[in-house]
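Just below sit the structures, each encoded as structure tokens.
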Structure 1
Amino acid sequence: MNQESIFRKAVDQDLDSIWNIIQFAIELRKVDGSNQWQDGYPNRDIIRIDIEKEAGYVLVEGDKIAGYVALIINDEPEYSRLKGEWLSNGDFVVFHRVAIASSHLGRGLAKELFHKIEEYTREKGITSIKADTNFDNHAMIFLFDKFGYSYCGEVTFRGSARRAYEKVLK
């Protein structure tokens, strides 16, 4: 992990780099045997919309974008239909579309990205982080367990049930 990494809002000029990272992640999910992201989502337009809504964030090392995540406050309608129970009912940050560049894998950047998500959440005065993943995305499930997220139940996206998680920051 490089100490000189920067976490910032994505800008229009970042779109090509982000899309390359997302395409790699889509292929990686496929190779890992996961069905997640194998249905045309996410796509380039989704990333462009993240950027337009100022929800897209990049982790930058030197002059290279090393990671991407979308951070959204209180806006995930499917989370109101959780089959299960959230740990909290107040404001929350939801993160989607986590991806690390192929050139930066194995260097602890997923861990750094999770820490940056927590910092962002605290800066907004919020204590809840919610996210979800496919049942067959074992890499993300491992990260949720590693970073203290609690399994709260199931949500459905595009016709598929997904594991929903929450972490309440102390």
Structure 2
Amino acid sequence: MTVTALTAHRVLDELKKCGITHIVWLPSSETRFMDDAMMSQHELTLVGVCREGEAIAIAAGLMLGSKEPVVMHQNTGFFESGDSVRGLALGLRLPLLLLIGYRGWRRDAPITDSAAIFTEPILDTWGIKHYLVETDRDVERISMGYKEAHETNKPVAILIGREYE
């Protein structure tokens, strides 16, 4: 593991530190390391969805049942879940943490993927604060986002800018 790596186990440890109880997610071939890490632990309950648009509603139901979910999907899935984000997460003022894979984002090269181009402007338009996590050194931003979500009763997004190792 290099210093610039983002390790799935470190992300999961930070979620546990926040008191997260459930991960609502859509399995993806692009997140193999995270999928493997989530499947190998038993402290967090995994709730799979068929489409990303279901994730916010399921997370809202878990919150009504006094659970602490996180929604984990890619930025394209975040776009697909837009109506749920608007009507439930924002409309009900849910303190929901969103882990969003930042597909197409690059630090040191031009961004040409429209998924990356649209991600932050959409979050900004909806007033959803966001933090970028690229390496294990950044993982504490997950706790910052979680705390902010609960202080403001609004969703907060953690943008995962690098593939997990």
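Readers should treat all values here as calculations from the given coordinates under stated rules, not as data from a laboratory. Remember, it's a predicted structure, so these values are computed and weren't measured experimentally.
Computing helix-only ellipticity at 222 nm (-39500 (n - 2.57) for each DSSP H run of 4 or more, over all residues; to 500) across structures 1, 2 gives -11500 for structure 2.
Looking at relative contact order in percent (Cα under 8 Å, 6 or more apart) for structures 1, 2, the greatest value goes to 2.
Starting from the value -0.25, -0.55, -0.64, -1.45: which structure in 1, 2 was log10 I(q)/I(0) by the Debye sum over Cα atoms at q = 0.09, 0.13, 0.14, 0.20 Å⁻¹ calculated from? The structure behind it is 2.
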